[in-house]
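Bear in mind that the values in this text are calculations on the coordinates, not laboratory data. Everything numeric in this text was worked out from a predicted model, so none of it was measured. Cβ atoms are built from the backbone, for glycine too; each structure is taken alone.
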Structure P
Amino acid sequence: MSDASPKRRVEPPSATVISTARYSDPTVFEEERKRIFRRSWIFIGFAEQLAQPNDFVTADIAGTSVVVQNFDGALAAFHNVCTHRYSVIQQEPCGNRRLECPYHGWLFNREGVPVGIPGNEKFFGFDRAAKEKLALPRFEVAVRGRFVFVRLEAGGESLDDFLGAYGPLLDDLSAFTNLMSDETQVWQANWKIGVESVLEPYHVDATHPETFKTFIRKQWENSTEREHSRCLTRMSDHSTKWWNGVARALGLQRDERYCDYDHYFIFPNLSIAVTHGALLSVQTYDPVDAEVLRLRFRLLTVPGRKTALRDGAAWTMLSGTVQAFNAQVLSEDRRVSESTHRGSKQVGGKPAVPGLAEDRLFAFHGAYLKRMGAER
């Protein structure tokens, strides 16, 4: 992809490109779980999913099942596995029910202690101290705007410090409250390869010739914020005109500070994109194992001034068009990501050779290697 805008490397590529051996090695994946996913703030859902008592959301963070539960207005995060016979407790992505194991009915309180054990006196005889020893492991939970994050390992910097300048960004993007879709895909690729597919525009011409290539101009600006990064890409005249028409038809309350295609990456696996101040895409690339990732993607719009935003032909057109476009782009990214994963296993660990249009990869690789305590 040719590029008229000036580019710069974040760091020399020789210092920041990951060895391809790290994309499929189970031993490396175990280290990533410990050094990256246990110690990072991981996005798991939105505050409105946890607004009422007994509301919950669940997530799998690199093999650890997590539940965040509302206890009379206070949020608490726990290992989502019963300490009796180890059944998963909350078995849906979100919902409203007490923190009660579906296997034998053990009920846990806001401290994670099993305060309701059927037949306790007859079958177990647990006193208070014994019950406290059976408390669910507790995790840290924090909220910025509507974005809810969990950290498995206690200690370290606060969520606000971790986000840095992107904290106010999440405040802004909390205005995108109208959920259009929420879906999950499983890709046969390492999570890092999935992340890399959204970090550079160089692949657009070859991978997305009929989709994303027509959506943008070949003009972009990259920047970094600590471990995170941003790419502002100019939209094509056709795309801008189309979104202006949609905004008028639906009365969308656009945030005009985000007038083009603004993409943000929050380390280690959160991708956020804003289209013309009207549409928000939120994607997480969650590792299942060294060779499989789970992509969770949500599409949201800003509210409309019309009382029945989701009714009528204009909304049906917008929803259908956007979801079809997004599905095609993700299908194209999935194809090349899975192909790249297969190819990376055949080159004996040789690192890739990114160019100037791929400089956000250097930032991602540099942050990754620093977390892993490795040179390559």
Structure Q
Amino acid sequence: MTKIKPNDYVRAAPSQDQPPASTNHPEFKINLSLNESPYPPSPQVVEAFQQSVGTLNRYPNYFSADIRKVLGKKYKLDDTRIMCAAGSEQILAYISRTYIGQGDEVIYPRYGFMVYRFNIAMEGAIPVAIDHDENFVIVVDNILNSVTDKTRLVFLDNPGNPTGTYLPYTEIKRLRKELPQHILLVLDAAYAEFVTEIDYDAGFKLVDEYENVIVTRTLSKLYGLAGLRVGWAYSTPEVINTLMHLKGGYNVSKPAQTAGTAAILDNKYALECRDKCRIGINYLTQELRAMELNVTDSVCNFIMLHFPDRNQMKNCDNFLKDHSIKVGPLGLYNLKKTLRITVGTNDENQIFINVMKKFMKINT
């Protein structure tokens, strides 16, 4: 019997073999590995979620109308140019399936969101990684200098994950202006809500000024809805209507739509969470630097912590696990001496720092 073989592009992507469902995975008291919000959704969100439970026998609104309505009002956007999906990662996959194919070149940051290169590979396209500067900030000229007649699309996470750095809006505008007009610029702004710097902008205005720009966002991070998966995008009518061909069925559940709408409306709670995260990031950065460790400046809810060598990084990771703290090694990004630390609650941050002090005392 001859087994059916998958496309080469799919086989080229990293495998994700599932363990048996009965497998016991280690449980950690503190999880600082996934860039989640350390704070639960607001009471208003929880109430809205609970109210939706009684109608789970009915399909949700196909077009996520309530979420699009409040997003349009909040950001002063035309809601017919907003689409929602089960996380912004799903929209990034739609973009790849729609606009790139075998032999196309797609530019992305070397230390950008890893999903970019997976999506590129699975469409049979050619990934073109561009380097950051010494501070892990994206260099626009590196993007522009990598453009060829085969370039079809540019993925750009701003702010970046896992770097936590950002490009000012003036550089984003320059990039779009100097890119050939036919190239689609994808601005992945999953962490935009955390940024308070005045020279930052997610890029909605560029969508209105140019034909080939799309901005993707999520409710998984600041709004604390990672467990419900709600992402959204804003672009031209042509791009959004084309992506809707791939949307499929009712992919944003009724509880997700109801909770997402309530989360966007509860702006006061969101800002409180943002401010607490910023205080936490400043605390982690200062404390780790006081231990003479190298931390990259971050505008997000996580930081990159660099070690002199890979062994020390691995020893630190294991030491933290032994103390029931999980963080994120960045080997998949080829940052083999680096850990990504997501901000926790005040108590979690203090426990993490105390464990780090113990580790450094032993290892210096």
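A value of 2.3 was derived for distance in nm of label points 7 Å out along Cα→Cβ at positions 56 and 288; which structure in P, Q was it taken from? Intermediate results must be reported in sequence, preceding the final value.
Details: P: 2.3; Q: 3.8.
Clearly, the read-out refers to P.
Which of P, Q yields 16.5 for mean count of other Cβ atoms within 10 Å over residues 112-119, as computed? Walk me through the numbers on the way to the answer.
Details: P: 16.5; Q: 20.9.
Traced to structure P.
When distance in nm of label points 7 Å out along Cα→Cβ at positions 80 and 352 is compared over structures P, Q, which one is greatest? Kindly include the intermediate steps, with their values, before the conclusion.
Working: P: 3.0; Q: 4.5.
Top value of distance in nm of label points 7 Å out along Cα→Cβ at positions 80 and 352 goes to structure Q.
From P, Q, which structure was FRET efficiency 1/(1 + (r/R0)^6) of positions 40 and 256 (r between Cβ atoms, R0 = 35 Å, to 0.05) = 0.60 calculated on?
Attributed to the structure labelled P.
Assuming -11500 is helix-only ellipticity at 222 nm (-39500 (n - 2.57) for each DSSP H run of 4 or more, over all residues; to 500) as calculated from a single structure, say which of P, Q it is. Write down the numbers at each step before the final one.
Details: P: -8000; Q: -11500.
Clearly, the read-out refers to Q.
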